[in-house]
Structures are given as structure tokens and as C-alpha cells.
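Quick heads-up: structures coming right below.
Derivation of every value follows stated rules applied to the coordinates shown; laboratory data play no part. This is a predicted model, so every value here is computed, not measured. Cβ atoms are built from the backbone, for glycine too; each structure is taken alone.
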Structure 1
Amino acid sequence: MELVQNLVNRVAENVRQVIVGKDEEIRLTLLAMLCEGHLLIEDVPGVGKTMLARALALSVGCSFRRIQFTPDMLPTDVTGVNLYNQKTQLFEFRPGPIFAQIVLTDEINRATPKTQSALLEAMEERQVTVDGATYPIPQPFLVLATQNPIEYEGTFPLPEAQVDRFMLRIHLGYPSKQNEIDVLNRQSTHHPIQDLRQVLSVDELIAAQQTLRTVYVDDLVKSYIVDLVNSTRDHPDIYLGASPRGSLALFHGSRAWAAIQGRNYVLPDDVKRLAEPMLAHRLIVAPSARIKNVTPRQIVEELLQHTAVPGARVRVR
């Protein structure tokens, strides 16, 4: 697992030049990249969501495109369109910005649901279908989406099917006083992202992704993952629980987290660490619970406390 550790440390150190005091969030972002999953960064404006995505893209030698979502954007602005060529008298496909290895969809919830749904096929099947023709997307493929809280004016909630396609959701939050002073000092003459350089090649990334497949997951740990996800479907405060895609996210994510820690086997603690960022955004709280200000994060924490770890023994004093 030394290859994965070195890769993560190298990229994380590079990204820290731009993003200050958010080491845990940076590692979760790299975890999504290693697992070939998609990442949703949700927070208020101005805390560095877009900068985190740009810094990761600049650190990795992948093709990169940015889509700035607006309410007037059309699905073809994302996927591409067939245009008539008068010289050849044929229709030619002009690929949209989704045809890149790393795609930053900035302020994704400012687009209408119709435009948001243009990402569904690409995120799940790594392909785009336009006018009956299917076009593959370059691999590896990662969507980094930033989102303002849905209470903000001019935003549209993401469809449940699209939210479920994001492997992780993270929040950056406001920096501490000292970290904010550090940000001011770093940007006193120019923005540090201008000095960022590539530190990882596509071949190295693919090799690390393949290494994760060798990480061992015991049947008891798999049972714990499924029990935890199943418990979200039976909780009285949850209207809609996590799908089997949530179980797969925890499975692949736990293997990546173990590798990042230098282990070739998964512990139940790895599952517990990733349960909130991988499951909370998939849960829909029942209206009766929302009135009581119950949040998905609180429910996940409760389920972690009450879901038994298979094989664990009660210590008798």
C-alpha cells in the first residue's frame, strides 16, 4: 500500500498550498478520486469549494473541463450537440465539456433539474447518448460538483437519482482565525494556485486504483456494511434510506481509506469513519422528523451507535 500512501501524500501536500487547514477534506477528495467515484462539495459561497476542485485538477495530469451552471443552461451545453456541416452535408457531433477526465461542475444546483439530469448517464455509465448515438467518456472519469445550500435563492434541489450517484459529500466550513490569517498572507501578492504544478500522472493514478482491488475485506466487515445500510431503510425518521449504491460506496471507500492508512485490510473503524460522508446525503428525512430539526447526520451517528459490529464480543467486567 506504499504506492497509494505516497500518491495521496504527494497530491495532498500540493493541494495544501491552496487550501489551508482542511487536511481531512482533502484526503476525502483524494479518496473519491482513487475509488473512481464522484464528489459533491456543499457549503456557503466563498469557503474554497471551487479552489479545492481546481487545485486537484491541476495536481493530476488528467484532462480538465469546467462547467459553470446557470438557470438558462441547456442539457446540450453539457453533453454536446450534433451540428450540420454544409461542406460534407452530414451531421457532426461536437462533444460538450463533460468529455474530460476531471469535470468541475460549479454551482450545480443553479441549473434547472432538466439540465442537471444530463449528468446522470455520464456519472453512472461513463458514456453519453445524443440523438441515439453513444459516445464513451475518457477514463478515469471524476465529477467534482460544488453546491450552495439549497436554502439559497436561485437554487434547485438535486434530483434524488443524481445525489445518489455522488460517492461522497463533504463540507469545508469556515476556517479558523489563524488559518484565515494564513490565507491573507499567502494571497498578499498573488494567488498560490498560479504556482501549482502537476505532481501525478494518469498512469500512476490508474496503478493506484488497481492496487485498491487487492485490499482484503472480511465477510464480517461486508456484513457490517450491509447491516448499517439496511438500518437506514427501517429507521422511523427516514422517508427514503440508502440504496445498494450506498453499500458499494462504503465497500470501495473503506478499501481506499485502509490503503491510505497503509493497511491491506479493512477494519470496521474504516467503515465508521466514512459512514457520514457516504450515507448522509443519500437519506431523505421524514417530514415529521424535519419539524423536530432532525438531520441525516444525526441519524447516521445514531445508527453507528446501535448497529452491532459482527464478531465483536461484549467485554464483561
Structure 2
Amino acid sequence: MTNDAYIQVEALTKYFPVRKGFFKRVVGQVKAVDGVSFSMRRGETLGIVGESGCGKSTIGRTMIHLLEPTSGSVRFGGQDVGEMLRTDAKSLRRRMQIIFQDPYGSLNPRLTVKEIVGEGVKFHGLARGKKALDSYVADVLVEAGLLPEHRHRYPHEFSGGQRQRICIARAIAVRPEVIVCDEPVSALDVSIQSQVLNTLKDLQERERLTYLFITHDLSVVKFISDRVVIMYLGKMMEIAPTAAIFDNPLHPYAKALLSSIPMPDPTRKTEQVLLEGDIPSPINPPSGCRFHTRCPQAMERCSQSEPPMTDAGEGHGVACFLYGP
């Protein structure tokens, strides 16, 4: 961890119990996130990428304690998030917000946009009185790329991109410091994606927001992220500045992931890495390195012990025996 870290995540773990039978006895654990550590600086965007089921969304929700961690710690501005929730939950919830993946399911269809966006504003006392609240919500909608008159409409009257802007307005309305963006553009058309991403970048520059950006789309993460984490089956495989990840991936899984990106230039040839087999079950993950069952460069030791995160220099970390002890 760096000394200037604004957020410090240390050995974060989240297991979900598997229950069976009439009495719902616990017969196993889904190891969704297993010992993940990283830090974030104020005002940066850390992207998390990986295949479906690798634990991306669970990291985001556990980091802001929407899900209770099984073990590990999260420190926000030098304070433990779990302790902050016990002593001043209201303040913490204002400072850390989330934008959910589904703009259709995350908005209450029975509430107007003003009620949706204004709910947190009223709760935190940011605008007192109907007139002040109305003006406040109108200003926030403009910040999110909507029109002031939209506050009187209902979610079903908007397109997918507009609904996601309502979700963005709801998140920024309470003036947070950290926003977890959980695949906020995956349900949108490509042309709309770019508009929403530009809105998020503009808001970040203006408000100095810190983003944890979760996505499976590598082009999106390349556009918006300062650093990137590559996840596989609940474990961090690699972490590095965005340019380093895309120009010089080190982990075999990162190489395979990046080789799948279609190249716009047909004359530029890239070596495609094809992975065999399916992703193992998170209930019973492989011993040692979790990627060794599909890794084209696996060694005997990969199945016996877990590789530590090794510093490859210039902020580039990789969990692979090819680069470590």
C-alpha cells in the first residue's frame, strides 16, 4: 500500500454460504472474493475487469459495505469503514455511493425523477423546503446531462441512456467522494456509452471524484481508467497503470484476455491466446494458482502453492511464478 492511499483494501474476502436440504444446512462456500488487496488515490479511476463471476461486483459492494466482508479490512481516508458504519453510518453513506448496472431495475417506477434524486438530498439535509429541493434537483439533473423539466417525469418515460443518467444524478446529488460504478454502461448502445462515460469523466474532473469502475468491456476500461486490476475466480492476477496493462500484460490470463480484443487495423497482427476448458467452480476452486488449470504456461508448482503478488516495477504487480520467487 502507498502512503498517499485514499482507500486501502487489505486481504478483502467475501464468501457466500451454499445451503441445501430441508433445514438449509451450509454445505459449502462460494469464494466470490478471496484475499484481494489494492489501494486507490484521491481522484483516480481504478478499473476492475474479468470474466463473469470473477468477483468484480462483489468487490465493489463489499468495499462500501453494502455486503458485509467475511474478512479483511477497508480503510477510507485512514479510518476503518466497518468502524465508521458503527459510529457514523449516515456520513459514510453520503461519502460513498454506487451506480448499479441495470438502469431499468434500479429505479423505482412509482416515483418521479425528482423523488428519486431528491430522496438522498432530503435525508442528508442538503436542501430544505420544497422550493430549494426543486431547484437543487434541477441543477443536479443538468450536471448529469438531463434537462430540468425531466424531474417531473417517471423512469418509464426515458431511454436506457437517460435512465442511467438519472442513476448518475442520484449518486452525485449527495456530493460523494467515492463512487462505485458497477458496469454502468454495459446495458447501453455503444453511441450512448461514450456519452455517459464522458459525463462521468467531466464530473470526476469537476468534483475530484474517485471511481472504482467495474466492467467486462476492455475498451471501456482503457478509456476511463488510470489503473487496471485483472481478476480471475476471486483472485487478483495483475494490477498496473492502464497503458502498461494494454501495452505489456504479464500474466498469462491478462495476455489471453487482451488478445481477444478485435483489432481495427487488419494489417496489425497480434498473437491470439486461446484458453482451453471452462472456469472452475468458485465453490471448489483449484489449489495453488486458480488459473493453472487453463494456463498454457503452467508449471508443477502452480498447482501446489499460490503465487504472491510480485512487484514488476513502475507500479506493475503480477501474481505469477514466471515473475516471482
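Can you say which of 1, 2 returns 3.2 when distance in nm of label points 7 Å out along Cα→Cβ at positions 92 and 108 is computed?
Source structure for this number: 1.
For distance in nm of label points 7 Å out along Cα→Cβ at positions 44 and 284, the calculated result is 2.9, so let me know which of 1, 2 that is.
Matching structure: 1.
When FRET efficiency 1/(1 + (r/R0)^6) of positions 172 and 212 (r between Cβ atoms, R0 = 25 Å, to 0.05) is calculated, the result is 0.45; to which of the structures 1, 2 does this value belong?
1
For mean count of other Cβ atoms within 10 Å over residues 28-35, find whichever of 1, 2 sits highest and give me its label.
Structure 1 gives the largest value of mean count of other Cβ atoms within 10 Å over residues 28-35 among 1, 2.
Starting from the value 8.5: which structure in 1, 2 was mean count of other Cβ atoms within 10 Å over residues 84-91 calculated from? Each step should come with its number before you reach the end.
On the way: 1: 8.5; 2: 12.8.
The structure behind it is 1.
Given a value of 22 for relative contact order in percent (Cα under 8 Å, 6 or more apart), calculated from one of 1, 2, which structure does it belong to?
Attributed to the structure labelled 1.
1.03 is what came out when Cα Rg over 2.2 N^0.38 Å, for residues 164-227 alone was calculated for one structure; which of 1, 2 is it?
Source structure for this number: 2.
Hey, helix-only ellipticity at 222 nm (-39500 (n - 2.57) for each DSSP H run of 4 or more, over all residues; to 500) derived from one of 1, 2 reads -12500; which structure?
1
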